[in-house]
Structure P
Amino acid sequence: MRQEIAALTKRLGVRAETIDADRLSLNSLADIVRGVSLFRETRLVVLRQLSEHKELWAKLGEWARDVSADTTLVLVEAKPDKRTKAYKTLVRAGEVIAAEPLTERTRSAAETWLRDLARAQGVEISRAQAANMVSRALIPNETSRIAEVDQLQLAHAVKALVNVDTVTDEAIAAVLPPAREFSVFDILELAARRDVRAVQKALSELRATDDPYKVMALLWVQWAQLAAAMMAEGVSSAQIASDLAIHPFVAKKLQALAPYFSAASVRELTQLAAELDYQSKTLAVAPWDIIDRFVLTVSTRNSPQENE
């Protein structure tokens with residue numbers, strides 16, 4: 001998205017004006033869209049996440065064709081609601097530029113993008129080095145389970161390599177730390193399989209790189225999805241994916257863990273999760289202690305056969 005805005009800025013020859021949608025009123029939006037300058041100034045106005053303000057979003061839909069010829073209005077939206085009338089009107093009135101994140105499934109495209117970016121800044125990296133850098137910039141997506149390429153991190157790395165005469169593997173390692181090995185789901189999967197040693201290693205890695213409150217929030221979401229999938233006996237993965245609003249591939253991974261749990265252990269662990277979540281909000285308990293207790297309890301539980 002930054003690259004697209006930068007290209008617009010260069011093409012129009014003006015500086016982008018980024019306006020905080022939280023501070024925008026109907027009157028100020030009208031000034032942007034319908035205001036006429038006496039001096040016929042060319043403007044590039046960037047509004048981020050305007051769709052979160054429903055009244056303004058709807059009104060912009062009504063005014064979509066009234067934007068002054070001197071104004072280029074850019075709407076940056078992460079996940080706009082495509083069902084709204086405003087969205088459909090804006091799409092017809094303007095141009096949609098999809099800046100979809102690159103993922104581990106599109107590594108080849110990511111490596112090509114990276115080499116082009118580096119070349120534009122006078123940095124030469126080989127195909128092997130590009131592959132290494134992309135691998136280092138993969139970050140877990142806790143919703144889709146498909147790792148995304150952190151393009152911003154790669155852009156910073158390229159910038160740091162500008163002053164290097166010859167890019168070596170050592171130089172890459174210095175500006176780009178290796179990717180995180182484990183996600184929260186990986187930890188739950190290891191705990192489901194009762195691999196205590198691997199669980200402890202994964203928790204240690206998360207402690208060094210992640211905010212505990214973020215990890216805890218993700219942990220409860222992941223457990224809720226896992227518990228729901230495990231209790232949905234006889235239900236197809238497609239139906240589970242639909243019910244939980246997750247990717248079918250993710251639903252299949254969740255179902256694959258069902259044999260490792262009994263119904264009784266799912267209920268007990270869900271009750272423990274609820275109690276620990278309550279404690280995290282009411283007692284002075286360190287968040288990592290809560291995370292450790294839950295995950296290690298999952299990994300040291302009895303097997304389904306032992307519960308029977």
Structure Q
Amino acid sequence: MQVLVAGGTGVIGRQLVPLLRSAGHDVVVLSRPGRSATAADRLGAKVVEADALDRAAVAKALRSAAPQAVVNMLTAIPAEINPRRLAKDFELTNRLRTEGTRNLLEAARDIGVQRVVSQGLAYAYDPGGTGAADEEAPLWKNPPKQFVPVLGALRDLERQTLLAEGAVLRLGHLYGPGTIYAPDGSFVQQVRAGKVPLVGGGTATFSFTHTRDAAAAVVAAIKSDYNGVLNVVDDEPAPMNVWLPELADILGARKPKGAPAALARMAVGGWGVAFMTQLRGADNARAKLQLDWTPRYPTWRTGFTAELRNTASPAAA
């Protein structure tokens with residue numbers, strides 16, 4: 001099958017393109033002009049160039065590529081995010097998830113694309129529920145102000161994908177090569193430096209997804225005829241007060257200190273505090289059933305160890 005991947009040189013795309021090729025697919029990467037053609041070529045994919053926000057250019061690129069399936073992983077997320085200005089940092093990503101998705105799916109419809117798979121988020125569930133959220137749980141009803149436009153864009157992406165009878169893979173907190181949890185990632189560097197406290201007790205529950213497991217789920221979703229949303233996360237949702245100290249231990253860093261939410265709010269804002277105290281984990285049972293998919297790393301414990309062992313700071317006490 002000819003598969004076009006929009007966002008094919010991102011952290012998931014770098015895992016996805018080789019997996020697609022090993023599964024027998026021909027892969028075309030939609031690349032922004034002058035940006036990532038070389039990276040896509042290194043992955044062994046063909047390249048078509050278009051700015052995803054340019055409707056005519058996207059239509060022309062898809063006619064040229066003539067794919068049977070389209071994977072929408074369009075984002076432009078900064079390497080480091082300031083939680084106090086999340087809405088600003090995500091402005092371009094929000095446009096890609098709304099306008100870019102519209103351009104991509106309209107062009108896909110016009111050429112008769114058979115299958116659409118889009119990337120969503122599994123940590124936008126309303127924190128009012130209990131336990132790990134399944135796909136029927138409501139998304140955040142009254143999110144912090146900085147998250148409002150981000151969530152709005154995600155809702156629109158899901159709406160458009162479902163109208164195209166496609167699948168949305170709601171991914172957890174991504175770790176693996178190129179992410180903030182990589183050995184050289186910004187979050188890992190902050191943990192090594194002892195700069196990540198447990199705010200308000202660290203009660204937010206995280207569901208993690210290794211980038212390779214995300215890529216494997218995309219490959220399975222292309223093959224599947226399931227239309228709807230699926231949580232693509234590992235088997236062990238964990239509160240921050242559990243996984244952060246273990247991450248610090250793997251890195252040989254000092255155990256994180258506690259910080260009152262009221263004090264932290266001055267530094268990281270309302271969204272930063274909510275991110276560390278209110279997030280709800282996600283349940284992956286439906287994705288396993290519908291995609292016949294099982295994560296290589298069923299828990300962040302083994303995944304973090306595999307990615308970060310032997311990377312402890314020599315200066316750590």
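All of the numbers you see were taken from the coordinates with simple rules; none came from a lab. Note that the structure is a prediction, hence the values are computed from the model and not measured. Cβ atoms are built from the backbone, for glycine too; each structure is taken alone.
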Can you say which of P, Q returns 24.4, 82 when Rg and Dmax of the Cα atoms in Å is computed? P
Computed 18.4 for mean count of other Cβ atoms within 10 Å over residues 187-194 - originating structure among P, Q: Q
Rank structures P, Q by mean count of other Cβ atoms within 10 Å over residues 19-26 and report only the one at the top, that is, the highest. Q
For structures P, Q, which has the highest computed value of relative contact order in percent (Cα under 8 Å, 6 or more apart)? Q
Out of P, Q, choose the structure whose coordinates give helix-only ellipticity at 222 nm (-39500 (n - 2.57) for each DSSP H run of 4 or more, over all residues; to 500) equal to -17500 when calculated. P
